[in-house]
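Listed after this line are the structures, all set down as structure tokens.
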Structure I
Amino acid sequence: MRFRTIFALLVFAISISTSTFGETEKQKAHDLGMQAIKVMDAGKIEEAITLLEEAKELDSENINYPYEIAYAHYLNKDYKKAIDILKELTKHPQSTARIYQMLGNACDMDGDREKASKVYDLGLKKFPKSGILYVERGGMEYVKENDKGALEYYEKGIQVDPKFPSNYYWASKLYLSSTEKVWGMLYGEIFMNLERGSKRTAEISKLLYDTYKSQIKFKSEDSYSVDFSRNSTILVKSGDDPKKMKLPFEIGVYEPVLATSIAGEKSINLDALHRIREKFLESYYSRDFQKNYPNVLFDYQRKIKSSGHLEAYNHWLLMKGDEEAFDQWVSGKDEVFEKFATWLGENPIGIDSENKFHRSQYN
């Protein structure tokens, strides 16, 4: 997995002592560190290491400098040097989950996946709520094609660190390629709200759209089926009253409520999916399903609807599935979409340790 440097993550925050001499030395170290990052980004790894070594001498207690030195060796594919430095940093009082992440990555790149897994496990014992270590540990199972084992780590990461997006990303991809696509739909949409504007966001947007297209099938002019889980495939015929349908609850409410929301549609496209998703929300809340099946994602969708941006949101969410149709929809709606984009930026999904979604809530 790709990781960013502590400089990028922490904007190279340093503690300045009350001593004027100490402050001067630390400031010099900081300046050298920032210069090192610039030359490292330019590909001048050896020069960056020299600058970082100087910074380390000036501010020996700061963990950032040796971490960056290890990172430079990692970039230079000198994994053994990186490993030696990082092993020592795991004993540092300022050690973080990121230290274990890069150490595990270095072991993996050095050809020892078993050692990498052990490093991530040690990191998780020390930092049991680290989403990044769960995604790395899940990755070890993923490359062994142990999807079940990988999902256990990704979902545990979602549970303990619900604001960290990568575990949702990987869990969504695995579920969307399985028989239990329902969880991929939910995790994938949450992921897109936690990580916006990335290549991964575009990838999940297309996967969500394609899954709607493949799992909602119009059997004839008067019937259709909904199949997002092998536990519950629902066939709806013309004349069925959605409000009187007997709904199975093996997987919560997603699939049965979705089935009732498709009534009246003849095909699946961006506009139809907006109407279906809007009716889904209306049914979910009108029948008080949120009492027994609470879902932070549906609550957020309801907030978007009340703000008047649901149509724009649904088209944004699924636009990579049919970019031509999205361009047609947004044509002439520049102001509408700009207002939505502004609102979305100012109103992120409210996920935290108390307000989150995890599959176990529905089991």
Structure II
Amino acid sequence: MKIVLTGGGSAGHVTPHLALLPELRKNFDKICYIGSHEGIEKKIVAEQARGVEYFSVSTVKLRRSLDIRNLAIPFKLLRGISQAKKILKKIKPDVVFSKGGFVAYPVVRAAAKLKIPVIAHESDMTMGLANRMSAKFCKVICTTFKKTACQPRMVHTGSPLREEIYNGISIKIERRHGFGNTKGNLLVVGGSLGAAKINEALHKALPELKFNIVHICGKGKTRDIKSDGYVQLEFVNDIQNYFAWADVVVSRAGSNTVCELLVLGKPTLFIPLVSGRGDQVDNASEVLKAGAAAVLPEKDLTPQTLVARIGEVYKNRAKYAENTVKMGELDGTKKIAEIICVNSDK
């Protein structure tokens, strides 16, 4: 049995594949990945996906706005589809699994031409452009959120989640940073690149926040700020331990992060990034409806509102943790792997 994975353009389109690998290896003897020539997916697969062979094709970013660069899309797209077709003929996979992003579309199109079944996964509340374009070529489209699965061939599964997030050990963080246990623990995460507005508001709010605080602020974003019980880090390799340690989390609202925090029952204040098609805003809105987390729109973010909302989440943390069950199944790792296997050619 052989499978081809595809998706890219951002880490959120790649890391879910890593979560699926242990399950996929139970059924597939050969696992390959098709991505772009120099995209982030190439780096992530090389560093974190042991034994997965990487192939690359020409890709083109699909722009929603009027842009002169869109004139080149048909030509680059045809080239990418042709290259993907040659690779798929060489590999002869039984199934293709797509996580979306502009990198995936030529691979999905090529698979359809070769009559190779395609399973896709949509992380966000609303479908991304590449997945919308790919939908008619897919046998099944798995979704993270229940409300997204509103069309034929869509199935609510939850999201592929890394097994290690369940194995966090809070005492490792207490010992690492010398925290006491007389205050609550606050984890602030701005995403892989950090979040300048969150960082700035937090720095100004520090005198009013009576917590042990770990601030993962992004590469090159640390500042010369000293405050009792406050630790700045550019990034961490063991986020599961910090999740286990935290009583309250402040985070962006990317789908993978939302699912990981809610499946762990972590009381969270989401500050969704407002950009592109507004997928983080939609994700946060769905969580807010279930009462599973609090949401602070970025336009309302000030040091004062940040302090007030963190305090509210901490005070009502038991309620937020309890309400996470209203989101339905969030860990879809096993279910997605089963759907892929059942719908392969063999």
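Read-outs: derived from the displayed coordinates by stated rules, not from any lab. What you see is a predicted model; the values in this text were computed from it and never measured. Cβ atoms are built from the backbone, for glycine too; each structure is taken alone.
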* Asked: Looking at structures I, II, which one was log10 I(q)/I(0) by the Debye sum over Cα atoms at q = 0.09, 0.13 Å⁻¹ calculated from, given that it came out as -0.63, -1.05?
  -> I
* Asked: Given that FRET efficiency 1/(1 + (r/R0)^6) of positions 52 and 172 (r between Cβ atoms, R0 = 30 Å, to 0.05), derived from a single structure, equals 0.20, which label among I, II identifies that structure?
  -> I
* Among the shown structures I, II, from which was the value 16 of relative contact order in percent (Cα under 8 Å, 6 or more apart) calculated? -> II
* Ranked by distance in nm of label points 7 Å out along Cα→Cβ at positions 148 and 324, which of I, II sits at the highest value? -> I
* mean count of other Cβ atoms within 10 Å over residues 132-139 derived as 26.4 - corresponding label from I, II -> I
* Asked: Suppose you compute helix-only ellipticity at 222 nm (-39500 (n - 2.57) for each DSSP H run of 4 or more, over all residues; to 500) for every structure in I, II: which one lands on -19500?
  -> I
